[in-house]
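Alright, structures below, take your time with them.
Every number here is computed from the coordinates shown, using simple stated rules; none is lab data. The model shown is predicted, which means the values in this text are computed figures rather than measured ones.
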Structure I
Amino acid sequence: MIPSSASTPYRFRPVTPADLPLLAGWVRMPAVAEWWIEADGSPAPPLDEDDIEEEGLRLWLVSHAT
C-alpha cells in the first residue's frame, strides 16, 4: 500500500481477487456501465482474476484518508 501523507490524503493499494465483487458492482452502476463498453459499443464484462494478474497491467484502488 502507498501510505497517505499530510500533503496527500489519498491511499492507493493494489486490486486483489477479493475486490472483484466490489468492482463488478461498480460496473453495474448506470454511471459506470455507460463507459464500461467494448469497441463495438456492447457492454464489457467485469474484471476477472486474469485481468488483475495480466503482466504489464497494474490495477489500484484509491481511498481518501479520513
Structure II
Amino acid sequence: MPKVKASVKIENVVASATLNQKIDLNAIVRGFPSVEYRPEQFPGLVFRLKRPKTATLIFNSGKMVCTGA
C-alpha cells in the first residue's frame, strides 16, 4: 500500500470556560462600548476582536465560549 501524506489545516478553534462567579455584563459594556449586548434578544454579550479574529460569548452566569482562528 503506497504511503499517503496527510494534510491537516485548523480552520477554527472553540474554547469554553466557567469562571464560577457572576459577571456584570453592563460593566463590560461601559468599559468596552463596541461590544454587542442586547439582552432582550440574546442573554449573552458578544465581545469581538479583529486580530486574532475571534468572538467570545460572555454570560452573566460566568460561562464563556470563544470561537475563532
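Please state which of the structures I, II yields 37 when relative contact order in percent (Cα under 8 Å, 6 or more apart) is computed from it. Derived from II, not from the others.
Upon calculation of helix-only ellipticity at 222 nm (-39500 (n - 2.57) for each DSSP H run of 4 or more, over all residues; to 500) from the atomic coordinates, which of the structures I, II produces -5500? This value belongs to structure I.
Suppose log10 I(q)/I(0) by the Debye sum over Cα atoms at q = 0.18, 0.29 Å⁻¹ works out to -0.80, -1.20; of I, II, which structure was it derived from?
On the way: I: -0.80, -1.20; II: -0.72, -1.33.
Here the read-out was taken from I.
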